[in-house]
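So, here's a batch of structures to check.
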Structure 1
Amino acid sequence: MEKKLEALMDQKLLYSLPVWTHKNEILVKLLKNFPSIQFVSLVGVDLRGNNTDEKIPISVMLDDMETFLQMGVQTDGSSVMLHEIATLNNAKVDLVPDLEVNWYVDYNFEHIHQETGLPIGSLRIPAFLRHEGKHVGSRGVLARVEKYFEKHLMKLFSTYPEMLKEYGLESADEIESVKMTTATELEFWVRTPQDKANEEKLSTSQLLKEQYWKRTKGSVRSALEESMMMLHDYGLEPEMGHKEVGGVTAKISNTGKLDHVMEQLEIDWKYNTPMETSDNEVFVRVLVEEIFERYGLEVSFMAKPIEGVAGSGKHTHMGVNLKTKDGRLINLMAPKDRDKDFLSKAGWGSFMGILQNYEAINPFVTSSNDALKRLKPGFEAPVCVVGSVGHNPQNPSRNRTILLALVRDMNNPLATRFELRAPNPTSNTYLYVAASYLMMLDGIEAVAKSNLSAKELEIEFSKPAGEEKFYLDKDRLFRSEQDVFDDYTEEERNHLFGTPPATVWENISIFDQHEEKKEKLFKGQVFTKEIVNSYKIATIDQWVQEIAGRIIHQYTKIIRNCKKLHGLEDVTDLDVVHWEKINSLRNALMKDSLEKKSLISQWREAIEEHNLEKISRLQLTIGEQITTLKKYYLEYRRNLMEE
């Protein structure tokens, strides 16, 4: 340990503090050795995924290290989203340092420490939100699932030891530990400030695949390269950074620099435990945003920042390994014979568990207006609750149109894992990963009780809609190796896979309509009824507030900008017809009369009455009408000689 400590202290900048450094005497040595680290920030994560970022002088931590590490600091719970948990008359919430994960130092390269000439640093310590002695935030939920998953899986193996035979094990006593692994692929858009998106150009570029995997240039290249290098410095083991499908070619300005930048990028780094992966993502988002800003570029982690083109996803990979007492590492999902079977029995149970219970996972995956805009047919984002494992075990395939994919490498059994394709950059990784692992466990338990072989489980999973099986819903189809968008009509998709929720309210309603699935979240007290209720209230409140304060304003601006452009000269009867159609739609959307209120006025009334079902219904109706209006106006403008 002394050598490792010396190596850290010899660095010019201290980037990360691994778990072994989280002891009083070591922390004091390190922090005094790096005087440019002036602040400490306890990073708690509320139920909507917001993380705290307070500036506490490092001297506060150094003056009483033991108390700081054990007790953390107190904050006002009304400032974080813990609805009906931290109430106005009981708002005290503690931020308690997590000593079992890596900590990072966040540097401000625009603020230099005078004595050392180095950037000012803030030690970011992931923390639990504790209220009345209970961990109530997102990190607390995920911490509980990590413990419960291992404990319950070991209990299942003890009860059903035949589950272990395909791994060459006789009993659970041979297993030392269970290792859950998770990784995310972070997509985002970058652009030069003030540039507006040309939806037509972006859509055409996407259809022509002009940007996907293309070379990055200028400031985008520099920012991407620096981001990858910084990930390496922080020990996050970056794997790839590249262009995604969205974007248009930038232009060179008079200064010789690129201008009109609008590109979609992706950055990937190595898998880790679910908790470390979730914490790392929070940190990477801040890091990437600040690096790109130093190059004069804005970063957007919205799911669908630009209409009509691909949104940004956060494909999430999940797996499980068993570490044996004799030092072997066994992939829980990989079958004994990879040429004959896709998955082990536990693997089939995990795969089926996520899809069978997705109604209890989806509210944590897709919980905003922006996120639902991304999930549209034709944009490589999953619409249907269906999975793919490949056409045959010898040839792993990747179906990009489904929700849950099996990822395999025939030469590496440890690479077998699942890819959940619905999450977006705003999804709360802590919560949807926790829910997914709980449902994987539910499926494993069902499979263990069934005593079916891996081949029999494949038949179960591949059942047609309408066929009764031991675990999966009778009326749904769960496996498709076809293109879900092109090979099925919308009516067929809805019949076979279920009608996808179109609004936040619909998603929450589906959640509540499947009580038996929602109850599975409470196993092992991972989620509690108070936490689920708090999450629902916060999600609905944010949905309504965004409609009232942002979306209605955006729509009224679009309606007002659809102005009459033609005069008396060079006008045709088609121009007149186009404009009458447009104006009629504008009036229906926004103009009240004595006899009738416009759709937007009805929407405002529904918000005032807190009529959630009506708000949801009008959101769909008005959204469709706005899309139609934009289409009509584009046709109108195309026929005019001048604007």
Structure 2
Amino acid sequence: MKKTRAETDFSHRRISRRAALLGGAQLLFIGGLAARMRFLQVEQADQFRLLAEENRINVRLIPPSRGEVFDRNGVRLAQNAPSYRIVIVREDAGDTDAVLERLSRIIPLDPEDIARTKEELRRSPSFLPITIAEDVRWQDISRVSVNAPALPGVTPEVGLSRVYPQGSDFAHVLGYVGPVSDYDLQKIEDPEPVLRIPRFQIGKVGVETKLEPLLRGKAGAKRVEVNAAGRVMRELDRREGIPGSDVQLTIDAKLQGYVQARLDQESASAVVLDCDTGDVVACASAPTFDPNLFVRGISVKDYNTLTNNKYRPLASKTVQGLYPPGSTFKMITAMAALEAGLIGPDETVYCPGHLTVSGRRFHCWKRGGHGWVDLQTSLKRSCDVYYYDLAIKVGIEKVSEMAKRFGLGVKHDVPMSAVAQGLAPNMAWKQQTYGQSWRVGDTVNVSIGQGFMLASPMQLAVMTARLATGRAVEPRLIKSIDGVEQPERGGESLGMNENNLRKMRRAMDVTVNDRRGTAYGSRIIDEGMRMAGKTGTSQVRNITAAERRAGVIRNEDLPWERRDHALFVNFAPIDRPKYAISVVVEHGGGGSKAAAPIARDITLQALYGGEPPLEAYPTKDRERIEEQQERLRGVQPQASFVGRDQA
């Protein structure tokens, strides 16, 4: 039906209004958009220009050069060496599995390295370089460069890697570095950004980890231009980091090398302290291992070989190993009695070969007994019954207190891993630990360094240095940091009666130099270098009544792990003590047979500053010593460097 003119006019007016409203809305939208664009492009131009610049320029960390470590004479012990490595960038490589497979056909790659690389590629940003192999030969670098078109994303680089030129001699002191792991990061509350660089090396054990903040240094930075994907286009500027501090140890590399070689493949340890300064001049555990194996990540095969060795080559026995000190503890029991005024110089005790305490018989090592013995004779012949009797008179509290005054049962401040505190037990300790009362029999056992008593070779060396000097000598391992000398630790007076100390030194003298002394076979002939010492045999198992009736099984007839430990402590020269030495041979049997000869050889090497003349040894030993010296000759380091700048 045809619309009337009025209806047509009405419809036209309605459409015009709608068009006007729509047009107004469009104008309003366009005006608002224009205003927003003006705001962003004009008023906010500087801010967005800055944001764009930050997206275009990245700041990346430069790993610092790690501080180096030297011995007391400047022999380099830990250094940084240029190392060729091959890295891959995932975003450039594309199919990383295919690239790695092609690379493995060009150069030899360990399957473990390939597996690790794939895992790090999966976890890391696509633009971050991941190390495939380190310490690569120049020939392999050349092959990679020639085949670069077939290896997208793969690049050879030069970096710094830790090297231990003295090899295994300092493994237990220095420790080693290794690639930072998730476990390492979890132990640090607020890890520095540099620690998140893949394969960045940090200290894992020993001095390397204890002085990590000093040795690591501070990271530098570089500004690089990157594209939208994060790929580096060019380097704009660079700020080098601050190198780590150089550290000088108190240890003499020449003596350390000798001690390590002298211990050979025994499961043993030895510590040499300077009595005047407390300097740790040698600190060796055997068997040892090559720390260079750990720097880039040790193989499973090599690691299993070390962990499955019953002699525990990874353990730093000098500070971690705890042993009943055996008869080397008798000086402490005697000092407790002397300081308490309970014995005189001529007072004697009768030893029939045993002492019955609370219905239990405690035996002397000599079944027939030693007869009447005084202090000097008891130490010279190592009579157990004499010290049983002393300890009962003195009581465990005074014995324990005296042990701590001489450095036993005390955790010494040495920057090595897992430094043990040892144990100088008393009544409160047993009640707290076992919920049991202390018994007299416990005191009897402790009196000869058995029972609950435990000490490390480092503590035994400290004890000996304090006996020799009467001062509270503390071990010092760090001689200087960046050339700044660290305080010596010769210590203040122990406050002991000097007459009592002289009695103990005289008793230790005759133990070595009297024909009836237990260490007479290991004496030093050179009068100016005579040593005083004490043997010790640390019982590992209880001897049964049946064994005693059968005459006691010989130590040599038992399986190695059931044999007694052998110990020896000494200082020399007697008149003016320079060095205090402790030696522990695990399951070595008697101290006079296994430990004392080693300690004597180390003492002479330290006093002479090198190979001693044969005339310093007893005549009967000279032929054997000459053969031994020939075998051990040449173990000392040759190169000597002082300071990073002079290297």
Structure 3
Amino acid sequence: MKKNTISKWAICSLLFGSLYANAQKATLEVDIAKTVTKIQPTMFGLFFEDINFAADGGLYAEMIKNRSFEFDKPLMGWEQPNTKRSSMNMQSGVAAPVNVSENKNNPNFCRILINDDKGYAIINEGFRGMGIKKDAKYNLSLKVANPGGTIKKIIFQFIDKDQKVLGETSIIPSSKEWNNYTLQFTATQTEAKARLKITFEGTGTIDLDMISLFPEDTWKNRKNGLRKDIVQLLYDMKPGFLRFPGGCIVEGRTLADRYQWKKSVGEVENRKTMMNRWNVEFGHKQTPDYFQSFGLGFYEYFQLSEDIGAEPLPILSCGMACQYNTGELAPIEELDPYIKDALDLIEFANGTIDTPWGKLRSDMGHPKPFNLKYIGVGNEQWGPDYIERYKVFEKAIKAKYPKIIIVSGSGPSPDGEHFDYAMQELKKLDAELIDEHYYKSPQWFRENAGRYDSYDRKGPKIFAGEYAAQSVSGANPNNRNNWECAFSEAAFMTGLERNAEVVTLTSYAPLMAHEEAWQWTPDMIWFNNLETYGSANYYVQKLFSLNKGTDLLVITQDGKPLTGQNNLYASAVKDSKTKEVIIKVVNTSAEAQDIIVDLKGNKLESKGNLTTLTSPNLQDENTFSDPKKISPKESEYKLKGEKAQLKLPAYSVNVLKLKMIF
């Protein structure tokens, strides 16, 4: 009996002690008066790569697939409902019968022989359909030659799957030679899977080329521009930089199919179409219709950067094809064309109109320089071959443009032999900015929130250029943009921000994906032909970007930074422009937690703002049917004295903003 009594007492004591311990509020200390370092405006930015139909079929608002018939299969994307008495064939400058295209870069055109006047038609399927909206206007342009003058009329119609007409316009092809036509028509119904039907009246031969269709309502109402809803999401983040055009797409599977920026500028119709490297990369998602028209080229990337207030950060080939593919190398003695591309790009961006490339920029519509400050040499190459080539680029760029900051790469992983070698060699070379990539589990991101705490403050600066938590494993089609991944990235990002002395640029990757045409998951933004939404990861990135501040502050618990103690992570900044203190705290626990933030060094107003991003289930995610399931909720916060008391929901990202009093 006595034994049982002591046992119960001991159990009660343990339970009471546990409850008492849990009731203790973690106290975080912040010295508002002490600035550790300035936070760079580039701290949180965007990484764009033409993967997942992000350019053609996505950001670039062109609605016609294979508009100039230059895909490897020239009639891909086009169909003929009735071929009994008429035919559609490809022609080029070397094919018979000869009808030479005016365009040497895109020589193919479509020759149609119509044998009777029975309404022969061709149909373009668009990019997994065409998204049209009721009462919206659409601008169509094309080149037509009517050699015999026997085709009397061409009718253009939006149709749905049941052949119902959803908008119509027409032209009379008046010239036997190539002639440009522009016209506009209005959609009579909203439809995500519309197609464009082109019907001919008359008999004989008609030649078509560069058939192009854009919504009139584009970003900044630019003719043949970018998709407005997608750019708006980017603009709303106020990103510090835009990295483009990738990513592995920079490297190419071979050097021949690397991204060559000079082929992406000038008149759009003269930009040579080529197969996108992600066309055949993944067995789980073959996309044989994935090509690059380069309508979204380097000029448009620079322009977009300017539009959204971001520093442009172009990445160029260093003469090494993707080492996961061929690993083809340009010999050191044959690097001159690659180096010239880099030097000419800086001239294109920054040169006066008296320079050849500055003049081209001006002729394209931008006389003022783009004020380029950064350029990347290679994407994620590794080994001695990369270091050897980097040295050559660095010497040439600095000799002509000493103020340009060069981004170098540490390879595809955040650790291991390739990473260690690159970091060692780049430090020896006094590299300015080293790009690190990590696609790891949510747990890895939580466990590595202190990754940069021990980095040399006098060494190279770090660009966290590609990262995303993988819910399953890297390059796995089952990866999801779930809440655990998002708040784990937020935990990691507090560590990036706390180490602003070392880390100066960061970006999630990839940026976006088409709902039906993706190759890689997860992705920050998802879109279909009519809609777009930000994932939970997007809202994490946006919260940090909008609240990056200008000065880094120290935030500690018991004198130590929060890197996961009691599942808490934190960073603190102040904004000298808005006169605010901004505290970010992430709770990765399944339980709510009470904390106290002791704010010293400056008086604060009693009213502030608290933004919370939370969801109860680790697997929760935003979707087209529920696009804001996980999105920030704002509330007024009242401060009493110098200590802010916060109740942090389970699995939450929290941002507290308080005005300073001077």
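Where a number appears in this text, it was derived from the coordinates with a stated rule and is not lab data. If you're wondering where the values come from, they're calculated on a predicted model, not measured in any experiment. Cβ atoms are built from the backbone, for glycine too; each structure is taken alone.
Annotations for the structure displayed:
- Structure from which 23.2 was derived, mean count of other Cβ atoms within 10 Å over residues 296-303, options 1, 2, 3: 3
- Structure responsible for 38, with percent of Cα pairs over 45 Å apart calculated and labels 1, 2, 3 on offer: 2
- Test item: semi-axes √(5λ) of the Cα gyration tensor in Å, for residues 192-575 alone calculated as 47, 24, 20, pick one of 1, 2, 3: 2
- Taking distance in nm of label points 7 Å out along Cα→Cβ at positions 264 and 392 as the criterion, the top structure among 1, 2, 3 is 2, with the largest value.
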